[in-house]
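Undergrad: These are the structures, in structure tokens.
Laboratory data are not the source of any read-out in this text; all were calculated from the coordinates shown. These figures come from a predicted structure and were not determined experimentally. Cβ atoms are built from the backbone, for glycine too; each structure is taken alone.
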Structure P
Amino acid sequence: MSITKFVMPEVIFGKGSIEQAGEACLRLGAKKTLIVSDSGVANAGWLDIVMEACQNAGLAFATFIETTTNPKDREIEAGCLFFNNHECDAIIGVGGGSALDVAKGIALLATNGGTISDYEGVDKVHSPLPPMVMIMTTAGSGSEVSQFSVIVDSFREKKMTIISKSLVPDIAIVDPATLTTLEADLTAATGMDVLTHAIESYVSIAATPLTDVQATNALSIVSRYLRPSVASKHNEEAKEAMAMASLQAGLAFSNAILGAAHAISHAIGGKYLLPHGEINAILLPHVMDFNRIAAPKRFSQIAEIMGIDTRALTEQQAGTAAVHFVRDLSQDIGTPRSLGDVGITKDMIDTIGMTALEDACMITNPRDMSLEQIRQLLLTAL
């Protein structure tokens, strides 16, 4: 067996764990922390709980909530200036993937300087980051445990994927209670992002036994609990399950990286600023179908994990059944079914394809993709 590595933060999991935010930051030596969040989290009441936790711990703080969906480079620059002007020495991120990616970007610029585009790619961070505590409020991005930050370059209109072990937070807090304030459409979209993380990391050419454990557990949980989680805000069993699935899928893709669905989704999201989870939901079955011939055993195993009876099926037939399972799940929870549904048109395809080829996630896709193959996939997804 070849040598592999697996990076992860300290994880605090469970209902009410968000109240440990202040103490967690103090344990990392913080004197004054910047809390990075967004207006949706603030309106839901979770930001108040984090601020109260900091007050109870005697930790000084400032708040920055100027983050948006598909976060932009200018948000990182504004947040870094805010961090320095308020003389902060630590970061608490509270929110979904967008807020947490901004928090990581601020931490990166605060200690490494330059512009965020300087760090696009793999392992370009050279100086240690300030202590980081990340608190997820969606079962989706996995950013609270990952070595990723995905930021839109406003000038080039593309999502930059920044990958570095320096971006792995020191402490991740996963409180399933935060999921009870999400609307059904966001629960559905972020849940499909979890499923995409689990599948793409499992078939990644960089997968290892350590990532496989996390990916398969996440896949099993999503297959059973995403529907009931979308159906009711108050299903505590489903919320706890999806929080765990998001965490485990995050650990899997942080270490195994991802694939073509995310590469293409990043290309679409950076140019047209569409919801990441919804785009993944549309692309996933098409990318699975394309990749099946590269990893037939893995896709057959995915079908089994999903609960499909594969005893009378060949590996290729089982892989096809897994694709149908994903399509049926997406339909049941109401995510968009085609790229046309979200406004993508034929004339956009070539630009999307060329940008996707440059994305770091394409490197670990199990099947090589040409520009023409991406184009055909996108045409099918229209």
Structure Q
Amino acid sequence: MTWPLVRLGDVCEIVSGATPSTSVSEYWDGEHYWATPKDLSDLRETYIEKTSRRITKRGLDSCAAAVLPINSVLFSSRAPIGLVAINRVPMATNQGFKSFVPRHSVLDSKFLFHLLKYSRPRIEAMGVGATFKEVSKSIVEKIQIPLPPLAEQQRIAALLDTADNLLRLRETAIEKLDQLAESVFIEMFGNDKPNNKNWSRTKLGSLCDIEWGNTSITKASYIDDGIPAFSASGQDGFLAEAEHDGRGIVLSAIGARCGKCFKASGKWTAIKNTITIKPKSDRINIDFLFQILNDEKSWDVRGAGQPFITLSTSRSREIIVPPIQLQNKFAALVNEMEHRRTDFEVSKQHLLALRISLQNESFAVN
């Protein structure tokens, strides 16, 4: 459906924010909520009800900030551009916002909230500035948006609210499954460090083949499809040939994700900045082993500017080795959790596709 286009400045009052002097204590810790982009970056919901800082009436009067009425739409206009929330209580903002007070007779706040989220890439591209990009009030006023009848706006917003709520439920379920595996491990085995259940300990190198990933292969060798390739960032491409067959663990050994582990199975290859770990003993279950190793804090990471893990420290690392029957029991539970996690991920992707389709139909500007 094609809706008439209107300028934001014609259907909203656009309000800029400001910051009182931080050197005047009487301006701070007062009765007025005062939002910064950081307050929005921490939100997982539509609404904002509190802020990390407040200002006093004197602070408000000392600068160009204004108190936004309830159900205004806060929009960060720099550092970064495009964070959005609706205020459930009156609040002011700092200068990093161009906020919208809709004319509620023609524009629904929730509809505008979803439209601005959808339009973020388009609005970011309008930003100007050398140090950081910013959209000015004059730019924002001229942005054109589709304007369905009010009842249709509310219907669209309600559908997108439902999709977002379902997505949050899926994401929460995935997070809880990830936490559950760790909880089950601790319940069954205690902690690897310290060994508080007094299991026998063995060096990792005596249980597994541990080698560097292929340092001669780079991402420039990736192809469109083929054998999964693992870098220090995880599985991020494909290669024509495999160097490993069967289950293994790829350890990020150099860089920002140093200590992070990734599961590999079937035919696969690991490239530079990784260490491959493949069990060679029937005393160790790979799912049990992954739970121990996939903890960046548990590794002996060296280097300040460029963190790294050496092959020798990997091989000499000692881990607990409970009875294999108990490890296998844990692995069966983990596999069931992973099946459920996959189901949730598939459901999440379907919801994302439906939401994108609805957004394109409702918000696209030709």
Structure R
Amino acid sequence: MAVPLLDLRAQHATIRDEVLPALIDLVDSQLFILGAAVEKLEREVAELSHTNYAVGCANGTDALLLALRALDCGRGDEVITTPFTFFATAGTIHNVGATPVFVDIDPKTYNIRPDAAAAARTSKTKAVMPVDLFGQMAPLTEIMTALPGLPVIEDAAQSIGARQSIDGEWRMAGEVPTIGTFSFFPSKNLGGYGDGGMMVTQDEALAARLKRLRMHGGAKQYFHDEVGFNSRLDALQAVVLSAKLPHLAAWSAKRRENAAYYNAAFADLAGMTTPYVDPRNESIFNQYTIRTDRRDELQAFLKERQIGNSIYYPLPLHLQPCFAYLGYKQGSCPESERAAREVLSLPVYPELTTSQLNEVTDAVRGFYGR
């Protein structure tokens, strides 16, 4: 039995009767740019993330870019981040004219190390951008303690709805930093039918500036306080996301259930490590990522048996050719480099059946001869 890495058609089938009427209503209204649909989703995401303000934009990459601009990151500035993440994290730093400063990751969570971030701080450091990789939040309070007074942009593209226990209270992804950013790319736990993004903050002035920046830098049509961007969340996507949002908690819970199923099935396998979740975190498992020093062999074995899998990420950002000008060499971030050689993500989407889960576990166990 073939098992895809992700099956969006299976999810669509469960919510089709909710989404299509809402889309038809919007089409009939012919109100496609911002408006009530986007404002509704912004209120819903702000409530989910326990923040005062949410600002929709065109995609998750723009969410990072706008956040950097809102914090005045630009030429001559440095922004500390991780090299083990999707390209947009560092690409947006470069594209506002700032310099990405890469620091290594915790080998268990794959998230940025606060001590490494603190050691990288200089007089030019303008912000730090931790990433909530694979669905679990980065150690935000430790980062903020290690880098006092420094603005924090939480790249929460993979973690909407995730939470972390801080001082005995659950804090949501996006709640704690200066600005949190989300992506609604279709493969995310809350994915649209195209691109979309969102920024959240507790700060009224920052929210107002983010709204201006997404609309060519003006709060009023044809009047521009600064040069901004055309980065508006499509109302069609807002309608889809509002229809999906009530299902998010259950979908993420099913991902955790599937991850637990895998963990139990793989517990006795030597030479393979299952995902580690910090006890303070409740992950949403955007990815279920194992690691093994036989990764390429295992990937070929699974491909032959039509078991979906992918490598997130095969080459750390500090070694990408486009960042060669920064001067990083092999060995600069050894844990990121080792992870890139060893990680492999398996299907974990909520619509997986027991038969499909067994197909995956049987294949992995078969590779290890168990």
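Undergrad: For which of P, Q, R does distance in nm of label points 7 Å out along Cα→Cβ at positions 61 and 117, calculated from the coordinates, equal 3.9? Please report the intermediate quantities before stating the final value.
TA: Values: P: 3.4; Q: 3.9; R: 2.4.
Attributed to the structure labelled Q.
Undergrad: Next question, about the same structure. Consider the structures P, Q, R: one of them gives 32, 59, 9, 0 for P(r) over Cα pairs in 20 Å bins from 0, in percent as calculated from the coordinates. Say which.
TA: Details: P: 32, 59, 9, 0; Q: 23, 39, 33, 5; R: 29, 57, 13, 0.
Going through each structure in turn, the value belongs to P.
Undergrad: Quick one: distance in nm of label points 7 Å out along Cα→Cβ at positions 53 and 205 came out at 1.0 when computed from one of P, Q, R, so which one is it? Walk me through the intermediate numbers first.
TA: Values: P: 4.0; Q: 5.3; R: 1.0.
Considering all the candidates, the number was obtained from R.
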